[in-house]
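I've put the structures underneath this note.
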Structure I
Amino acid sequence: MSIVEVRDLWREYTIGREKVYALRGVTVEIEKGEFLAVVGPSGSGKSTLLHLIGGLDRPTQGVIKVGNVEVNSLKSDRELSKFRNEYVGFVFQMFHLVPRLTAVENVELPLIARGVEAGERRRAALEALKLVGLQHRASHKPTEMSGGEQQRVAIARAIVTQPKLLLADEPTGNLDSANSKLVMELFKKLIDDMGVTIVMATHNLELLEYCDRAVRLVDGRVAGVYQKGEYGKLFSK
């Protein structure tokens, strides 16, 4: 059962007098509970695809469906914000934690946007930190944590609303190999425990062992779709 459907997706930018195409007719379906990797060289459209699926950007043309929502039909910033808050969690290469807030306060932020009562916010945030193995760091601020711990706090913040879809854009880009492995194992655990679907853009092909499928983009087009057991073909590209 598909949770994400992308059909003939284009994203065009105008820079000066020139038109630049970040995506050119991308079509892909993503199954519920799947861990999908989006790979390809810099400038291939990986981040653009994630941003469009997550409602952070609008397509030039094409269809994006997440669950029962046709994202490309959402016109106002308010509608897009409501969609993101209800359906999607985001994890980025940069952790984007608020330095003056503790871990648990950072995780509470999406729930404040939802208007969740303070006591329930705190309970949910502590539970999310427990899921990522950081309940003992709840009162620590970002500067008191390692990079790997900060990324796990960012993941807790992304899942505290219990999203259907988690979009991860180069989530291990600022981490060493040991912490990258921890994050990948955590993603697999979240799929098993929460049934969340994860779409991850990455340059690191070594991470594909954790993924169910990989979509390769080149120059904004789908250049190939690879199942487990076929990833070796990507290393020769």
Structure II
Amino acid sequence: MKPYVICHMVTSVDGRIWGSRWRPKNNVVPNLFERLHDQLVAEHGGGGSWLCGRVTAQEFAKGTEPQYPPSDRVFPRTNWFARSNAKAWGIFLDGKGKAVWARKDIGGDPILVVLTEAVPDRHLAGLRADGVSYIFAGATEIDLAGALETLHRELGIERIMLEGGGGANGALLRAGLIDELSIVITAAIDGSSGAPTVFNSGDVDLGPAPIETMTLASHEVLENGAVWLRYRLTTTS
């Protein structure tokens, strides 16, 4: 059994997600993403674990070196938890072990990374030293469905908010693992092709997304012309 997955994103009218590029700036609502995140959590009595991809992981990481220092220790490829009683987790997909954290939490939410068995032992030693929990999901590529099942089974996580970037969102969409889309369309435009979109699936055309139904659950007009749309999804995967 997997957690219920809500993909929560704020985007420009043209589907881009780098807010610094949106114009007009006066229409961009400060802290709107975080405010609605908290509202979604409050709807279900807390427990707001959230999940992001590798690029976002490296944005949050505070380590100054490109990798953890060498270690002579050899670790089994089994899940390891610095703690197991968190109300909410900050979860990151980092299959190859790129992020050097130098921190153990984000805003009080303990960090947990999803790895593959291909990560070097030095990385596992570094995660343990930083107090960062980790689970394994796949030999060389992340098994997304398996990772979600582990999070539910091992930590009792029932709901996860998927919050980008576009690569992580696209991967879970293609795997048929998103149950709900919470999308806020800001009254602003990026207007170029350089920024990532809400759902990225690389440069290869993978064909239509595996969505069978997409039902509007609610809609709300927010300040500065923003619109908040929530959809229930069913997929063919």
Report summary line: Matching 17.8 (mean count of other Cβ atoms within 10 Å over residues 19-26, computed) against labels I, II points to structure I
Report task. Work out which structure the value -6000 belongs to, where helix-only ellipticity at 222 nm (-39500 (n - 2.57) for each DSSP H run of 4 or more, over all residues; to 500) was derived from one of I, II. Result -> II
**Report entry** Parent structure of the calculated result 0.70, given that FRET efficiency 1/(1 + (r/R0)^6) of positions 147 and 187 (r between Cβ atoms, R0 = 41 Å, to 0.05) is the read-out and I, II the choices
**Finding:** II
Query raised in the report: Any idea which of I, II comes out highest on distance in nm of label points 7 Å out along Cα→Cβ at positions 27 and 59?
Result: II
Query raised in the report: Given that FRET efficiency 1/(1 + (r/R0)^6) of positions 67 and 139 (r between Cβ atoms, R0 = 25 Å, to 0.05), derived from a single structure, equals 0.75, which label among I, II identifies that structure?
Result: II
Requested in this report: Can you spot which of I, II the value 2.0 was calculated from, given it is distance in nm of label points 7 Å out along Cα→Cβ at positions 91 and 195?
Outcome: I
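Each value in this text was obtained by applying a stated rule to the coordinates, not by laboratory testing. These numbers were taken from a predicted model, which means no experiment stands behind them. Cβ atoms are built from the backbone, for glycine too; each structure is taken alone.
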